[in-house]
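Structures follow.
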Structure P
Amino acid sequence: MPLTPRQRLFRNAFSQLRVFPVLGWGGHELWQRFLSVPGTSTALAPHDCDLFLLAGEIPSQWRERIRAMVDTVARPRTVVWLRPSWHCEAPKGIRIHHSVASSRVESLRLSSLALELQANSGKAVPRQGHEAIQHVPGSAGSAVVLGPHFPGLPSGLQLELRLDGDRIRACEGVHNAFPLTPFSTTDPVKLGAGNLPALKVLLGRGSTMSAMESARWYNHISWMADFIALAGMPGAAAQLRPLRRLPDRDAFRRIVARVEPKLKPLCPGIGTVSASTVRRLGLSGPVARASGVAADARNEDAAYLSLGFEPVLETDGDAWARWRVHVRECEQSLNLIARGRNCPINAAEGPRGTFRQGDSVFVAPTTSLFPLLETRLRGLEWSQALLFIGSLDLSPLEAALQ
């Protein structure tokens, strides 16, 4: 139910600005940086937000959906666009109140926006909300459309679920809202800093071990922060995010030691993926290695082998095993950065797995993970389902490339 003008005024004056994000190409990285701005929290539905945030290059196909969501935000509406580092057109058909360059995200101050909202909140016109989760009556239980702009899921992921109470009876559809895009005409920068070294290798431009492992550290820290925030530890997530660009092994270990006793009871047995399933689907990356399968392109790279590289493996194949692979790979990446430095490499092993390109086919690691959703969500409760999806580190914008 939308807040009254008095409630909005109180919240804006004495608490945090609630932000509803829509993340396009390059948007996740900008959103991660935006989360470091003091005084913000995430709204789960647009009608409950103080700030509607667009980040990155927004696909034109999303225009009508975004307009419908913006229309549910109580007036006066404040829409902010975080521009990516490359040139692109502003989202059309949507009034942008503030446009922020990517280089200025960390220095952004929300005080002026808060004052603007406070001054005008008495004029607010509450509306019925356009839910990020839509419930549709069904004869065999509630049918739910989740996403593609639900902050608890990767941007672009849309699920069609059938529920029995709080438990998922079936996953009836998995969709990617990002439009299919030829990899050959896509600037690798749009896939984020974490993927850039691996994509350079794939394109024959080469990279170094230091660049590859720095990108792995960057991506893994981002994922870990998102995951522990999803598990109800936003404070620890806020402390972890700055380590992406400023690696600090001691600080990393302190945060991990603090969150793991709370996280471990939530994860065991959730979304278990067997080694046989990994091989059948051709999975790679942390999901495969958490199931005991050493699927890693670095196994065949001379530079890595010269340093005695061995993939990090766990065997249980569940959400906890995937967390532990990420933690251990962060430690491993710091060691490889120190030892490998500027050694040239030829392994296109991104943070989520191996990128492959044939004569006419590009395959991103996330593409092979989508089938897991249809089979592994069945029987999970809501909280378990979100942790399972989060543990896979899906990137729908990767999967949109072909």
Structure Q
Amino acid sequence: MDFEKLIPIIDQTREEVIGYRRQIHENPELSFEEVETSALVKERLEAWGIPWKSLAKTGLVGEIQGGLPGPTLALRADMDALPIQEETDLPFASKNPGVMHACGHDAHTANLLGVAKVLNQIKDQLPGRVKLIFQPAEEAGGGGRDVVKSGVLDDVDLALAFHVWVAPEGQIRIQEGNITAYSDAISLDIYGKASHSSRPKEGVDALFISSKVLDNLYSLKDRLFNPQDQYTLSLGKIHGGQAINILPDHIHIDGMIRSMDPKVRQDLKEMMEKIVQEIPRLYGGRGDFVFKEGYPSVYNDPSLQKIALDYLKNNYKSIVKDLNLGINPMYTQDYLIDNHRVELGSEDFGFYSQKVPSLFLWIGTGLGPQAHNNQFMINEDCLAYMTRLMVSLSIELLKTHKEERDEEK
């Protein structure tokens, strides 16, 4: 399938995709509340004759059956917004007070609609099947977990997703292996015995014990882990005490750990639990530790990463042709970033990558305020670039996966 011949078909969706993005941006919805967004997606899929089913409460999955035999590829876009008051001057700024698309999910959803339209138009030439997953609740609800639990990936061979990135237009971060962090919540409860401050010996000071616990937790990285074992410990909330002259009998602490390696994650869990339980005993108190698993690390399958990287190196000039994004195709190496930079952010596409071979790419959509900022915005001209990228990579991954599978027979 000649990509050059596909460009006019793809580019016909340019203004349409921008319109979808603006409509979604103007009407942002929080996790598991994406009712209007889902309605827009359903209406478009039905208009194009693409069958769909509801998924994960407010999400949905469409399906395009190719005319040629081949694997099944899942394309994913998240749809939810953030609880942020938008402070941009955009003519299509959020109409919903306190809710904003400040992480680019409006662009992800609009792009996948454009991709769906194009792939449906050329489905007779597609070697395989494409599932279009419009996912709810990436930000706060773990919608990716619900997608996997639904079984929609049980017959999927590979998955692909994009995320907008505050970087020069056209740059692509395309790394192999773990590219985001495991993010897990923790809570500590330290128990002592209350007493009046004039008689501290009659009590067990839970706040004093907590200080010893925290000191040991913060010392873990320096003494029990290697410097290259990337992780962060953040304790953001602490509650306890009733009066300034009473030693508290209970302190509650909430926090989060982020890590890149599953062994480091497990070691952290075990060591923290040991510290929280054993340190209080030394002072006559008691400690409880709760570890709540959050999002797993996104793992880019090395073989898929290689297929995509090789394809982009050979076809980048065609993909960016006439896009007017200030991209210099003579310096392709400046736009394809494949070094293994540590990124301790989290993404629930990690649930997909635990289930099926997956590829997650960061797409540069212009410099400016970072994601989750009330002035976050993208260069809309990058939407056409994203659509070209996802269409071309989808076809390449389907074709190459089929060829590799045929060779194994």
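Here, each number is a calculation from the coordinates, and none is a lab measurement. Since we're looking at a predicted model, the values are computed, not measured. Cβ atoms are built from the backbone, for glycine too; each structure is taken alone.
The table that follows gives values for the structure above.
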| quantity | calculated |
| --- | --- |
| If Rg and Dmax of the Cα atoms in Å, for residues 71-182 alone is computed and equals 18.5, 51, the structure in P, Q | P |
| Comparison of P, Q - label where distance in nm of label points 7 Å out along Cα→Cβ at positions 63 and 303 is highest | P |
| If Cα extents along the principal axes in Å is computed and equals 67, 50, 46, the structure in P, Q | P |
| Test item: P(r) over Cα pairs in 10 Å bins from 0, in percent, for residues 199-278 alone calculated as 16, 44, 25, 12, 3, pick one of P, Q | Q |
| Mean count of other Cβ atoms within 10 Å over residues 255-262 from the coordinates reads 19.5; which among P, Q | Q |
| For distance in nm of label points 7 Å out along Cα→Cβ at positions 23 and 231 computed as 4.6, the structure of P, Q it came from | Q |
| Which entry (P, Q) yields the derived value 16 for relative contact order in percent (Cα under 8 Å, 6 or more apart) | P |
| Structure from which 22.8 was derived, mean count of other Cβ atoms within 10 Å over residues 55-62, options P, Q | Q |
